[in-house]
Every structure is written in structure tokens, then in C-alpha cells.
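Structures given as C-alpha cells follow.
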Structure P
Amino acid sequence: MVRNVIILGSGCAGSTAAIYTARANLNPLVLEGREPGGQLGLTTEVENFPGFVDGIQGPELVDIMKRQAQRFGAEYISEAAAEVDLQSRPFTVKTDEGTYRARTLIIATGASARMLGLESERKLLGRGVSTCATCDGAFFRNKEVMVVGGGDTAVEEAVFLTRFASKVFLVHRRDQFRASKIMVDRAMKNPKIEFLWNSVIADILDAEKSEVSAVRLKNTRDGKEETRRIDGVFVAIGHVPNTKIFEGKLDLEKGYIVLHGGSRTSVEGVFAAGDVHDFVYRQAVTAAGCGCRAAIDAERFLEAGG
């Protein structure tokens with residue numbers, strides 16, 4: 001069986017693409033991926049997605065999108081693409097469970113935040129530990145938070161968080177930043193930001209209570225540890241786009257899919273949407289918009305005889 005469209009990923013971008021292609025009677029197949037719902041599936045309260053006055057839980061939002069797409073005929077299966085063949089048509093997608101073919105492909109596999117690798121971090125993600133200041137900063141109004149990282153993203157997030165937090169600690173394992181000088185200067189002039197050099201987070205407390213109450217810091221020079229009370233931790237050490245299976249098959253830049261107008265990739269009939277190509281905004285609403293664009297592009301491609 002050859003599908004009109006296969007969508008890889010079930011976050012905001014993937015499910016929006018599914019809604020639009022399903023309403024166009026293209027009967028899309030959605031491979032949900034290893035992280036169904038994408039990063040929103042790991043998020044608790046979402047207050048900046050239009051249409052939800054009182055906010056909504058991340059998993060609930062992606063579930064609503066999924067059910068909306070299914071209402072129009074989209075088919076979701078709990079599988080992840082392990083291999084793709086983009087050289088011959090129809091395109092072939094292999095998972096650990098089966099093989100699927102399609103006339104068009106929409107890639108919405110997203111990007112995964114780099115994490116510190118702590119067990120407590122994993123348990124507290126969405127419960128005081130965040131990877132997105134823009135998404136979650138408002139929850140920490142008049143509280144003390146900690147940002148981990150040394151690049152532009154970390155410094156930008158620290159500055160952004162001063163709009164809400166009473167104090168922002170910026171933790172870096174070295175004694176100088178990789179971030180641009182203008183960003184560092186801006187942070188250093190901000191009285192709400194305190195720098196904790198040559199330090200790493202050894203543990204985040206308190207996973208047993210499902211809330212962040214403190215962190216245990218370790219000095220990278222002398223190994224000494226200290227515990228510091230804190231209300232939230234923002235991990236800003238970068239993102240990794242989920243594009244490994246597309247290496248050598250699509251144009252990539254620093255791992256992100258390069259677009260060639262609209263949502264088109266370097267292979268005709270293959271489209272991309274969301275954080276898999278967007279390393280600037282990384283918001284649920286922008287991902288949804290990208291999903292809409294990819295669906296319309298795929299529909300028009302098929303209408304033109306693709």
C-alpha cells in the first residue's frame with residue numbers, strides 16, 4: 001500500500017500537519033516516534049498557546065491535537081522511523097515493526113534538549129526543571145532560579161528570566177563564556193544575575209517531593225560541594241535535532257534540516273516542519289504553523305502530480 005503522505009513525529013508540527021492533510025482527504029499515516037507528543041509531552045502547564053485562557057497541560061494539548069486529526073481520518077501508530085529511502089519513489093520508511101511507503105513525506109521529528117544526565121533532573125523535568133525559559137519563565141515570578149550553560153542560549157535565557165525571577169544564578173563549568181561578548185556584557189550589567197563560575201550541578205533536590213528546592217553544586221577545580229536553595233533550574237546546554245537517519249540524504253546544517261523555500265527540503269516531495277529545522281523560535285505555536293505550511297505544500301505537490 002502506498003500512502004499519500006507519511007508524517008514522522010506527533011508533536012505540534014506533526015499533528016497540525018496531520019489535521020490539514022486529513023481534512024484534504026489525504027489519509028495521512030503518523031508515526032508517533034520515540035517521544036510521542038514531542039517536547040510538549042514532557043511539559044506540564046502551557047500558558048502561551050492561543051485559545052486556552054487558563055492554560056493547558058502539555059500532554060493534554062498534544063492529545064487534543066491527535067484526536068482532532070483522527071477525527072478527520074489521520075492514522076496514528078506507535079512506531080518510530082529507523083531508516084528511510086529517499087532516492088526512489090515512492091519513499092520508503094522502515095520502523096522496527098514494519099515498512100511503509102508514501103508519495104510525500106513530512107518530517108516533524110523535532111529536536112531534543114541536551115540534558116545534564118542526572119536522575120533527579122529526569123524526574124523533575126516539568127516540575128521545576130525546564131529546558132525553555134520562554135515557555136516556563138512566568139511560573140517563577142519572584143522566585144530564585146538557576147540557569148546552566150555557557151553559550152548564547154544560556155545567557156539569553158538568564159537575561160529573559162530576570163523579567164520574572166527575583167534572582168538568577170548562571171552556572172558554568174568554566175571561568176569564561178562561549179557566548180557573544182554583547183550578550184555577556186548585558187548579563188553582567190544586570191543586577192539580578194549572579195555568576196557561578198567553575199561549577200556544575202551534581203544533583204537537584206528534591207525528587208521525592210516532586211519539586212525543586214535546592215541544588216548541590218560541585219566546583220570543577222577543587223571538587224568541593226555546596227548546597228544552594230533554589231526554586232527552579234533551567235538547562236540551556238543546547239538542542240540536538242532528531243535527524244540522524246537523514247544524514248547524507250537531505251541537506252543539513254549543524255544537524256538541522258535546511259529548507260529550500262516554504263517547507264521544502266533538498267528532496268522533492270519531502271517536507272519538514274517544526275524544531276527539526278527551526279533552531280530560532282522553538283515554540284509550540286510556531287511548530288504548529290510550520291506543520292500547517294508543510295501540509296499545504298504536500299497537498300499542492302500531490303495535486304500537481306507529484
Structure Q
Amino acid sequence: MIQLAIIGPTASGKSDLALQIADKYNAYIFSIDSLSIYKEIDIAAAKPSHEELLHVKHFGIDEIYPNENFNVEMFIDIYKDAKKMSEEAGKNLVIVGGSTFYLKSLLQGLSQIPKISEAVRSDVNNMLLHVSDCYELLYSIDNKYMQNIDSNDRYRIEKMLLIYKASGLTPSEWFAKNPPKPIIENLDIYNIDVHRDILKERIKTRTQKMLQMGIIDETAYLEQKYTRAPNSMKSIGILEVLEYLDGYVSKAQMSENISIHTAQLAKRQQTFNRTQFKDPLSAPLEELKTLIESSF
């Protein structure tokens with residue numbers, strides 16, 4: 001089985017290229033997009049069409065509901081299922097998406113955590129009634145590790161507290177004794193190199209398409225069903241539409257804000273991809289397609 005990854009900033013043409021490659025070279029697709037994971041968030045996530053999803057089997061899309069929590073451990077489990085099913089079906093696997101910190105987690109792996117007893121879990125749940133106190137406790141025993149965790153990051157604070165309570169070791173001590181093991185050992189990574197001006201135009205075009213497809217109605221539906229509390233409701237596209245629905249901005253300004261914030265995201269993605277992956281094969285879209293095809 002051949003595995004490869006296609007990365008690049010949002011709106012660079014990753015999904016279309018992945019579909020072409022998967023269709024031509026007998027592959028499934030594993031999506032690494034942090035918004036496509038949610039059911040019912042379709043337009044804001046710029047998901048493949050219903051027809052495309054039926055034509056090529058996808059993993060990592062429509063896995064959970066917008067009010068459910070998602071973490072990197074769940075992502076890795078979905079990847080393992082995708083790999084197993086690809087192997088059983090005699091398929092190749094194309095990994096594609098813009099949330100490449102998930103890809104990095106596959107390459108680096110995760111450290112195992114200690115066995116958590118019900119008593120420890122109950123104790124930690126009680127402590128988490130005061131998250132700020134939990135953060136201060138962890139910071140006092142391991143400030144080097146905790147300085148990289150936000151004081152409001154309940155998920156990571158809970159995980160570090162469970163490790164500390166179950167093992168008696170600080171997070172730094174635990175991870176030093178239990179280093180991560182890669183989930184994927186070797187992977188060819190293909191990065192779409194796109195000029196900033198071209199990308200900005202593609203983002204503007206995609207924003208207009210999202211408006212035409214009904215992102216305002218989709219956001220109103222999501223708000224009514226799930227409220228604004230879930231993290232998924234704070235995503236680019238949804239947040240700007242909510243500002244428009246609240247009357248804070250005009251429709252034209254809403255559209256401009258979506259484009260601006262998407263372009264800012266794209267810049268962050270380009271920086272991450274350039275600095276976090278060793279020697280990815282980078283080229284403009286059409287050249288990259290030729291490079292990928294030569295690997296089969």
C-alpha cells in the first residue's frame with residue numbers, strides 16, 4: 001500500500017488534487033481538516049460534495065457532531081481505522097488537509113499515559129471544578145512544561161492532572177520516561193506552493209461560493225441547534241456570519257472579514273508547513289500533480 005500526504009494552505013486546491021489522485025490510483029482519502037470532522041458543518045468547512053464523498057471513500061469527515069469534543073487521540077484512532085480498511089480493501093491512502101498539526105502528531109506519535117483508576121478519575125473530576133487551581137498546582141510542580149499550556153485549556157490540564165495523580169510523576173518526568181512512538185514511520189509529503197496573490201484571489205472566490213451555497217442559513221441552523229458554546233462555532237466562516245446576524249457588520253463587511261481571516265489562517269499554515277516538516281516536496285499545483293503521479 002502506498003501512503004502519501006498532500007498539504008498546503010487553505011484554498012490551494014488540495015482536496016481537488018487528492019480526489020484526482022485517489023480516483024486514478026485506487027486510493028481512499030484521509031482528511032486532516034479540523035472543521036470537516038463535524039457533521040452538519042458542510043459549507044463553512046468547504047467539504048467535498050456529496051457526490052465526491054460517494055465516489056471516493058473518505059475518513060475524517062462527518063465523524064462527530066458540532067457539540068462533541070475532538071482531540072488528537074481520536075484523530076489517530078480514525079487514521080488507524082483508515083489504514084486498516086485501506087489495506088484490507090487493497091487500496092492506497094491519500095492524506096490531505098490544512099490542519100497539519102494532526103499530520104505532525106502521526107509522524108511524531110504520542111506518549112502513552114498511565115492506567116487511570118476510577119478513584120483517580122473521580123478525584124480529578126472534582127478538582128476540575130476549579131480549573132484555575134488545577135493549573136496553578138501543575139505550574140508549581142512543573143512550570144517548564146505548563147508554561148506552554150494555556151490556563152484555560154481544560155482538556156490538556158485534565159490530561160496532565162491525570163498523569164500526575166496516576167503516576168506520581170510530573171508531566172515532564174512522565175514524558176521523559178515514556179517518549180512518543182511514531183504512528184507513521186515513512187511518508188512522502190507533497191506541499192502545494194502557491195503565490196500569495198493567487199491564494200488571496202482563490203480565497204475571495206471560495207468565500208463568494210460559500211455565500212452562494214448558503215453559509216448564512218447553515219450558520220443560523222447550527223446556532224439554533226447547538227448554540228454558540230461549542231468550539232466548532234468559533235471557526236472562521238461561522239464566527240463572521242454570527243457577527244453579521246447580530247447586526248455588528250454589513251453583509252459586504254462579513255464577506256470581507258471571512259476572506260481576511262482565511263488569508264491570515266493560510267499564512268499561518270504556510271509557516272507551519274515550512275518549519276515543521278523535513279524536506280517536503282514543494283511545487284505549484286500542476287507540477288506537484290506530476291511529481292505525485294511519478295510515485296505510483
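Annotations for the structure displayed:
- Origin of the derived value 16.9 (mean count of other Cβ atoms within 10 Å over residues 104-111; candidates P, Q): Q
- Structure from which 1.1 was derived, distance in nm of label points 7 Å out along Cα→Cβ at positions 48 and 232, options P, Q: P
- When distance in nm of label points 7 Å out along Cα→Cβ at positions 96 and 248 is computed for each of P, Q, the largest belongs to: Q
- Structure (P, Q) behind the derived value -7000 of helix-only ellipticity at 222 nm (-39500 (n - 2.57) for each DSSP H run of 4 or more, over all residues; to 500): P
- Origin of the derived value 63, 39, 34 (Cα extents along the principal axes in Å; candidates P, Q): P
- Comparing relative contact order in percent (Cα under 8 Å, 6 or more apart) across structures P, Q, the highest figure is found for Q.
Values in this text are rule-based calculations from the coordinates and carry no lab data. All figures in this text were calculated on a predicted structure; none of them were measured in a lab. Cβ atoms are built from the backbone, for glycine too; each structure is taken alone.
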